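Since every read-out is calculated from the coordinates, none of them should be taken as a lab result. The shown structure was predicted, so the numbers you read here are calculated from the model rather than taken from an experiment. Cβ atoms are built from the backbone, for glycine too; each structure is taken alone.
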Structure P
Amino acid sequence: MKVRLSWRATSAVFLGLLLVSCGVPSSRPPTAVGGVIDLDGWDFNAEGAVPLSGVWRFFPDSRALDSTGGFSENLRVPGFWNGRPDGSGGRLGDHGVAVYRLLITGLAAGTPLALSLQEATSAYRIYLLPETSGGVVPPGKAPLMANGVIGPTPETTIAQYLPRTVSFQPESADLYLVAEVANFATREGGLTSAIVLETPEQAAGAREAADIRSFFSLGVILFMAAHYLIFFVTRRRDRSALLFALFSLGVGVRLLVTERLPVVWWFPEPSRIVFGLTNKVEFLSVYLLLPLFYHFLATVYPRQFPRLLRRVLWAIGGACGLLTAIFPLDVYVHLILYYQLLIVAVGLFVVVGIVRAAAA
């Protein structure tokens with residue numbers, strides 16, 4: 001007998017995942033305009049955290065870190081610097097080092113606050129400076145928060161994915177937040193996630209909620225993998241149970257390198273090896289999960305899902321996986337866009353096939 005998933009059980013699982021990911025909406029926070037965000041009158045305790053999103057001042061030359069001169073423009077955060085003017089008649093690519101500045105006004109001096117940046121695939125250093133500094137970082141100034149190692153070249157830069165939260169007490173009502181960002185690893189340069197300003201208690205609560213979501217998701221996935229693996233052991237002829245167990249294990253491995261799970265915290269120090277391996281695992285999981293899931297469906301519903309497409313998907317996924325294993329991130333990262341188009345096309349085909357199978 002083939003394994004046929006219970007729609008009620010599956011719906012309950014995804015409903016649980018949805019519920020733990022939902023939060024209570026708060027007042028709409030202010031956004032940055034022209035490199036300034038005004039938080040005068042904003043009550044963090046009553047109205048919630050503030051993502052420092054909006055329009056920042058952007059300097060494509062890293063020398064702007066300790067200077068007020070040089071070319072600059074307004075740039076939306078979160079976002080990419082790809083294709084923006086470089087100040088010398090050209091356009092920025094995905095690699096390079098740049099500086100962002102944001103003037104934060106209306107803070108309550110002496111009130112404890114926290115900065116959080118949960119997702120970053122580039123190296124960065126973040127500074128908080130008094131308004132009188134003009135946003136210029138003095139020599140020897142230690143960053144409030146840092147991720148990875150910044151250098152002027154790929155050889156001297158180490159990217160890192162590590163969620164960061166740092167508490168501080170503003171010494172004045174107006175502060176400059178300056179971010180130096182270096183990207184030599186991915187195809188999208190810039191501050192691609194919003195920095196969040198909140199109370200230390202809110203930061204701790206957000207961390208705890210994120211950990212709960214991650215561990216709950218991993219627990220559900222591993223439970224499903226164990227359940228169908230046991231089912232396969234008791235009924236060796238039913239390959240669909242083994243395929244679904246392997247698919248669930250693949251999703252679990254992917255969660256280990258993409259969510260707030262222990263593997264992120266096992267290696268807190270910047271490392272090219274760790275960053276490279278975690279990215280390879282993340283991309284390999286994408287290339288292998290699609291053919292694995294289709295193989296499972298083709299085993300359960302052989303009439304609706306042809307064997308030829310299964311072989312084609314394994315061939316494409318295997319080829320992309322091999323290239324990912326051999327080449328560095330800045331090479332194999334370009335494959336994912338085309339593979340995502342394949343996922344969409346196969347997804348539509350799968351939906352039609354399941355509808356046909358249900359109607360049969």
Structure Q
Amino acid sequence: MAEIKITQDNFEKEVLQSELPVLLDFWASWCGPCRMVAPVVAQIAEEYEGKIKVGKVNCDEEQQLASMFGVMSIPMLVMMRGGKPSAATVGYQPKESLEKALGIKYKEDDMKVVIVGGVAGGASAAARLRRLDERAEIIVFERSGYVSYVNCGLPYFIGGSISEKKELTLKTPESFNERFRIDVRVRHEVRSIDIDRKIVTVCDLENDRIFEESFDKLILSPGASAVVPDIPGTDLEGVFTLRTVEDTFRIKDRTLQKGLKSAVVIGGGFIGLEMAENLKELGLEVTVAERLEQLMTTMDSDMAGFVHGAFRKAGVALKLKAEVTAIEEEGGRLLVRLRDDVPLA
């Protein structure tokens with residue numbers, strides 16, 4: 001059956017848990033434009049059977065579903081991908097216009113691109129690809145809850161220079177779809193790649209659901225993970241790495257706790273120094289522990305000397321040629337053990 005009647009009872013199974021994209025048609029028997037768009041929807045259902053699922057929602061009978069989607073005028077068509085709305089139209093449109101507006105792949109020779117990772121590289125690749133090919137189907141899977149965020153701004157949110165969470169993100173999944181017709185799915189982790197079948201296996205982390213997604217072309221931009229020293233204690237409460245927006249919020253929450261007096265930053269590179277600067281702005285006693293003999297090893301030593309002076313002048317303690325050997329909890333606080341030196345608290 002090309003079209004499925006969607007009710008409150010089968011909505012979760014047929015729509016939210018569907019492995020295929022679902023086109024929902026909100027209609028009513030008394031609606032003239034609904035009768036006009038119905039043959040177009042039926043044609044789409046027949047043409048793309050096995051590729052998308054088409055569900056009919058009678059607004060008179062399923063008022064709760066109509067309210068859930070904020071239906072104010074009908075006919076309203078909503079494209080669902082990964083259990084979430086990705087595009088919508090209201091009123092009658094010709095078939096080709098609907099296909100374009102809803103992001104339906106409408107020719108067999110149109111390319112389908114899956115991008116793994118949606119921060120700097122993945123988001124830029126997706127936007128560039130759309131400019132080069134306006135008809136390609138583009139899907140971006142991002143494991144975290146945010147896309148296209150400002151990595152270099154994360155420490156400054158912790159320090160308070162950036163006050164609003166929304167200022168950290170350049171784009172949202174909704175704005176990506178609205179501007180570029182790109183299907184961005186956050187909290188989706190690609191678990192495996194089958195090159196022969198051209199299939200990726202994806203886990204929807206929000207709903208703990210595994211599904212497969214086909215591709216013609218695959219772009220890998222998963223980013224990196226934070227470098228964590230191979231020492232005891234890195235898993236203790238109060239020890240953080242900074243790479244994602246979620247990391248930022250966790251550190252920010254920690255800085256808001258009462259009684260917090262000091263912080264140790266391990267590593268004197270770009271992010272480490274930005275963190276030291278912002279933690280100092282919060283009034284904490286900050287120490288930077290660097291294993292090498294200077295901060296910012298990308299600089300010549302004479303230039304790094306100016307960096308050392310600036311941080312010391314700001315009240316940040318520097319421990320150079322300091323190898324961290326362990327992190328321990330003692331008396332309700334954390335101690336950072338150094339080789340051949342007193343521990344940092």
- Item | Origin of the value 44, 24, 18, where semi-axes √(5λ) of the Cα gyration tensor in Å was derived from one of P, Q | P
- Query: From P, Q, which structure was helix-only ellipticity at 222 nm (-39500 (n - 2.57) for each DSSP H run of 4 or more, over all residues; to 500) = -8000 calculated on?
  - Reply: Q
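Comparing structures P, Q by distance in nm of label points 7 Å out along Cα→Cβ at positions 136 and 240, which one has the largest value?
Working: P: 7.1; Q: 3.7.
For this comparison of distance in nm of label points 7 Å out along Cα→Cβ at positions 136 and 240, the top structure is P.
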- Candidates P, Q; relative contact order in percent (Cα under 8 Å, 6 or more apart) computed = 16; producing structure is P
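P, Q: which one has FRET efficiency 1/(1 + (r/R0)^6) of positions 88 and 160 (r between Cβ atoms, R0 = 41 Å, to 0.05), as calculated, at 0.60?
Numbers: P: 0.85; Q: 0.60.
For FRET efficiency 1/(1 + (r/R0)^6) of positions 88 and 160 (r between Cβ atoms, R0 = 41 Å, to 0.05), the value 0.60 is produced by structure Q.
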